[in-house]
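Quick note: the coordinates plus some simple rules give every number you see, no bench work behind them. For clarity, every value in this text was computed on a predicted model and none was experimentally measured. Cβ atoms are built from the backbone, for glycine too; each structure is taken alone.
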Structure 1
Amino acid sequence: MFRSRFSLASVLLASTYLVLAPHAFAQDFPQGKPITIVVGFVAGGGTDTASRIIAKQVSENLGQPVVVENRSGAGGTIATQFVANAKPDGATLLLGTIGPMAVAPHMMKLGYEPLTDFAPITMGVNFPNVLVVSPSLNINTFEQFIAMAKADPGKLTYASTGVGSAAHLAGELLNQRAGVEIVHVPYKGGSAAMVDLLGGRLSAYYSTPSSAEAHIKSGKVIAIATTGLSRSAILPDVPTVAEMGYPGFNASNWYAFVAPAKTPVAVLDRWNTELVKAINTPEVTAALDKHGLVPEPTSRQQLDDFIHSESKTWERVVKERGIKME
């Protein structure tokens, strides 16, 4: 993972630009009208929570309305398509996610191309999933889980929030790296998946840490690993898959702010400044951390490089595992 912080030089450069080009900002930046942040999932989920926490601070900083609009469906691709076709004036942003931005394009024909139809602004949050298992398996460790999977291929199951989701790809990557065959069971949302895991109808589930935390503490599920490069701040005692013999294993959730591709550069730069400022606000950072959403503000170039890297990584996994829309 990466954490972006402004160097003194970059701050001075940005300040100089603001002084030299106030007319460009005043003319191009969407002032005096509502700003919309589009989210591809229903209210109450991780993307919705992150967007509303950040949007509130941005609205306060700018002194103008910032509205979160939920356009759920098709794993986030409906919202992504909508923003790809939106007017490139900086008034409509997308909180893009791994599925529609880096995975879905390799599984199906879409009406947009993530790498060319969007302009990067900044990463919002980046966090791992946690692999939790049912107590009915009578295991307590990741090593035992893998041993069980190898002993009886195809018997164990794992849930995700849908085909192409971060949870789905985490499971496929583990199947690939560990040489096991744990059967994927897609759900339309995390709540239904957790209910079935708690009911013993599933072997495992790649859950968000915040959703699983209470169940882990109560002993209703057992956390055996997290999927990022570093441990989760709210589950510090749970090892990463990378630590357990699979170096470099990384299947994180990420939410990134992007805009339609033809948005003026001056507007994109201003948005980077405003969003990074909002995300770095102590109150915002604390609120995100409370939900297990790790703030990861970046430069525009860092985000562009990251999305290209993620696209290549998951393209390989999709092809090698033969993943298709179900």
Structure 2
Amino acid sequence: MEKRQLGRSSLHVYPITFGGNVFGWTADEAMSFKLLDAFVAAGFNFIDSADVYSRWHPGNQGGESEVIIGNWLQARGGRDKVIIATKLGIEMAPGKKGLSRKYMMQAVEDSLRRMKTDYMDLYQSHRDDPDTPIEETLSAYADLIEQGKVREIGASNFSAARLSESLKISTEKGLPRYQSLQPRYSLVERAEFEGPIEDVCVKENTGVIGFYSLASGFLTGKYRSKADMEGRARGPRVAKYLNDYGFGVIAALDDVAKRHNAKPVQVAMAWLMARPSVTAPIASATDLGQLSELLKSAEIKLDAASIQQIDAASKPR
């Protein structure tokens, strides 16, 4: 299993990113520790979170995922063995959002405290902030890098135009450049990424760590009817995929999985990892069985015929 360079950065990551959105939501701290232990023991190193995870869950206020990761780092040690990524910008509380210098300086300290570390390997703009000049945001990142609190920076949910503009300003002003982009990208949601934004990433050698790689679990094959959604936390999120198009993608995954003696989830991830533009897709697991299946994706090499079959079934509509 080879490491992949994240954009032009100094960070080298293994080809699957563990999505920390589940920590403190669908995985409690005890299970989160087990998942992180198993992920690292299997030879992987890239863990992604955000300050807002998981504010949406009743009783949570945001920061729960970062706290769990911080407790795990403190308990296990080995900070230098893992790549820790987090994000800022989405509203944490009234007045606490965006990419202004003032807010960024506060947000980074809050995340560092929760994660019990003195630096972030990758600090990311979770969402574009049209109300703040790009140069102000990048200058703030420059200060954080100079202070040793951040190693590299990334973006998430940016348009092609705004990412291009940010990279242009980085070059012109000698400011840090976004080394990665987190777009929504999976077999059932290809259109948003493929096209102008993917072209920018390829041209600029920007690493891609797409989120919702498994479409909230739909691409695992466990949601094949409305009845399968009942009682599941992510059930409501997959309803939009329960149609002829979605089931056609699952049928292709089933067929290819049989030929490779694999599971649909593994083929869906292997397809992403085979994309030249993708560095390390993000996926989550809430138990050790799910994680074990997920990590086996890195061992699968899809042949051209399999990729063509999946491409045809998942072609953007």
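For distance in nm of label points 7 Å out along Cα→Cβ at positions 101 and 189, which of 1, 2 scores largest?
Working: 1: 2.4; 2: 3.5.
Evaluating distance in nm of label points 7 Å out along Cα→Cβ at positions 101 and 189 on every structure, the highest lands on 2.
Work out which structure the value 3.0 belongs to, where distance in nm of label points 7 Å out along Cα→Cβ at positions 29 and 309 was derived from one of 1, 2. Intermediate results must be reported in sequence, preceding the final value.
Details: 1: 3.0; 2: 4.7.
Source structure for this number: 1.
I have 0.96 for Cα Rg over 2.2 N^0.38 Å, calculated from one of the structures 1, 2. Which structure is it?
Numbers: 1: 1.01; 2: 0.96.
Checking each candidate, the match is 2.
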Check the numbers for relative contact order in percent (Cα under 8 Å, 6 or more apart) across 1, 2 and tell me which is largest.
1
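Please state which of the structures 1, 2 yields 14.5 when mean count of other Cβ atoms within 10 Å over residues 61-68 is computed from it. Could you put the intermediate results ahead of the total?
Values: 1: 14.5; 2: 22.9.
Clearly, the read-out refers to 1.
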From which structure (1, 2) was distance in nm of label points 7 Å out along Cα→Cβ at positions 237 and 277 calculated, if the value obtained is 2.2?
2
